[in-house]
1. If semi-axes √(5λ) of the Cα gyration tensor in Å comes out at 24, 11, 11 when worked out from the coordinates, which of I, II was used?
2. One of I, II was used to calculate distance in nm of label points 7 Å out along Cα→Cβ at positions 28 and 52, giving 2.1; which?
3. For the read-out FRET efficiency 1/(1 + (r/R0)^6) of positions 36 and 60 (r between Cβ atoms, R0 = 35 Å, to 0.05), a value of 0.10 was computed from one structure; give its label from I, II.
4. Work out which structure the value 30 belongs to, where relative contact order in percent (Cα under 8 Å, 6 or more apart) was derived from one of I, II.
5. Given a value of -10500 for helix-only ellipticity at 222 nm (-39500 (n - 2.57) for each DSSP H run of 4 or more, over all residues; to 500), point me to the structure among I, II it was derived from.
Structure I
Amino acid sequence: MDRLLSVKEVAEVLGTTERFPRRLIEERRITFVKVGRHVRIPESAVGAYVAEHTVQPVTARLSGLRRVA
């Protein structure tokens, strides 16, 4: 079983305020678990969210450029 993180811990991992993970939860954009009245986010869900939203750099294609005289 994954380690369950609090909203505060997720905010620290992501380097954001607590408001951001709370918004992800409210908008159902990240997996979460309700433990009584507490909300916890599995560590793997945070990793999956980061992997899903990682943008790869664009590589320049020199062959497609044309010269203008």
Structure II
Amino acid sequence: MNDTYERLANAIILQAVKDYRNTLKRLKKHPRSETALYTKREVERFFRSDWYTSLTTVDPEMLILKLNEEVI
């Protein structure tokens, strides 16, 4: 993978992590927020997708677990 594509892949993953982290924080304050629950499901679906695994070798389940531990 050339450097440009690698940077793009990393930026996509980092944005998903940022979105997921912010969503978890929002859910901590507002556990019934439909918008936050939807975003959480969508980002988790991305983490478990073939696209995600084509961008990185980071285990998605470990990433989800670590992000949840970080916010709780």
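Here, each number is a calculation from the coordinates, and none is a lab measurement. Keep in mind that this is a model prediction, so the values were computed, not measured. Cβ atoms are built from the backbone, for glycine too; each structure is taken alone.
1. Numbers: I: 39, 12, 10; II: 24, 11, 11.
Label of the originating structure: II.
2. Values: I: 1.3; II: 2.1.
Going through each structure in turn, the value belongs to II.
3. On the way: I: 0.10; II: 0.95.
Comparing all candidates, it corresponds to I.
4. On the way: I: 30; II: 38.
Considering all the candidates, the number was obtained from I.
5. Details: I: -10500; II: -26500.
Checking each candidate, the match is I.
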